[in-house]
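Laboratory data are not the source of any read-out in this text; all were calculated from the coordinates shown. Predicted, not measured: the structure shown is a model, and the values here were computed from it. Cβ atoms are built from the backbone, for glycine too; each structure is taken alone.
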Structure 1
Amino acid sequence: MRLSLYTDYALRLLMHTALRQPQVTTIDQVADAFGISRNHLVKIVQDLGQNGFLSTRRGAGGGFTLGRPAAEISLGAVVRLTESDERVIDCVSKAKVRCRIFPVCRLKGVLSEAAAAFFSVLDRYSLEDLVKRESEMRDLLEV
């Protein structure tokens with residue numbers, strides 16, 4: 001399974017924010033640290049804020065902080081939010097025609113089971129787990 005850039009950037013943004021807690025983080029700081037376009041991060045901050053992962057502040061001195069402790073931010077929850085579709089395979093074509101072997105095929109079931117295992121592993125980890133090597137990460141990101 002390949003995660004989208006949107007998910008990748010959301011996880012990086014959350015990691016950067018966790019490293020700066022309790023200080024306010026800005027989009028420009030994250031963009032500079034990872035060499036990511038500022039425009040890509042604006043919608044991510046909005047989505048993470050609307051879903052309680054970030055607490056956002058507008059205006060002078062604005063930015064964002066974690067919306068809850070890093071230990072309470074499940075990686076599975078973040079990935080479910082940022083990935084548009086958890087299905088690994090679609091047995092229907094764009095023309096809405098089912099695959100010829102659909103009635104007897106077991107592939108979709110096997111891949112669905114694999115996806116469930118993938119999310120099960122992600123659910124065991126939190127944002128806090130990702131930033132355990134805090135000192136080294138701060139040095140590398142110049143936080």
Structure 2
Amino acid sequence: MSKVKTHIMFQGRAEDAVNLYSSVFKDFHVNKVERYGEGEPVAAGAFKLAQVSFSGHDLMILDSPPVHDFSFTPSISLFVDFETQGDLDAAFAELSKDGEVMMPLGDYGFSARYGWIADRYGVSWQLNLPNDQND
């Protein structure tokens with residue numbers, strides 16, 4: 001059976017991002033971290049790759065040594081359903097610091113409370129409180 005994982009590539013800030021996401025989401029678990037070794041393109045011990053699980057979804061978070069002409073795009077995002085408005089509001093506040101709010105928190109009809117942001121690293125998040133979860 002095949003398994004699909006989301007791969008997120010950073011350019012120098014992956015470890016910071018993993019630490020932020022671990023602090024924001026209680027169900028964000030770092031399962032394995034690989035670090036660069038001697039003779040690799042960055043300093044030995046620098047963050048290379050993390051394998052994480054986030055609400056049962058597997059993510060691979062890479063810190064790529066080469067600088068690329070591309071970065072993240074909001075057309076691909078992590079869509080997170082929350083159980084409480086308090087948890088959603090706290091995550092939105094933390095992830096939007098030094099980021100970009102594309103849709104502020106509000107009732108857009110399809111959701112009791114919803115917001116869309118790009119965090120300080122450029123990763124796009126759609127944060128949602130389903131209509132049946134409004135507290």
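Points to keep in mind about this one:
- Per mean count of other Cβ atoms within 10 Å over residues 30-37, the highest-valued of structures 1, 2: 1
- Entry that produces -15500 once helix-only ellipticity at 222 nm (-39500 (n - 2.57) for each DSSP H run of 4 or more, over all residues; to 500) is calculated, selected from 1, 2: 1
- Taking mean count of other Cβ atoms within 10 Å over residues 94-101 as the criterion, the highest value among 1, 2 goes to 2.
- The maximum of distance in nm of label points 7 Å out along Cα→Cβ at positions 6 and 126 over structures 1, 2, that is, the highest value, falls on 1.
- With Cα Rg over 2.2 N^0.38 Å derived as 1.13, matching label from 1, 2: 2
- Winner on relative contact order in percent (Cα under 8 Å, 6 or more apart) once structures 1, 2 are ranked, highest first: 1
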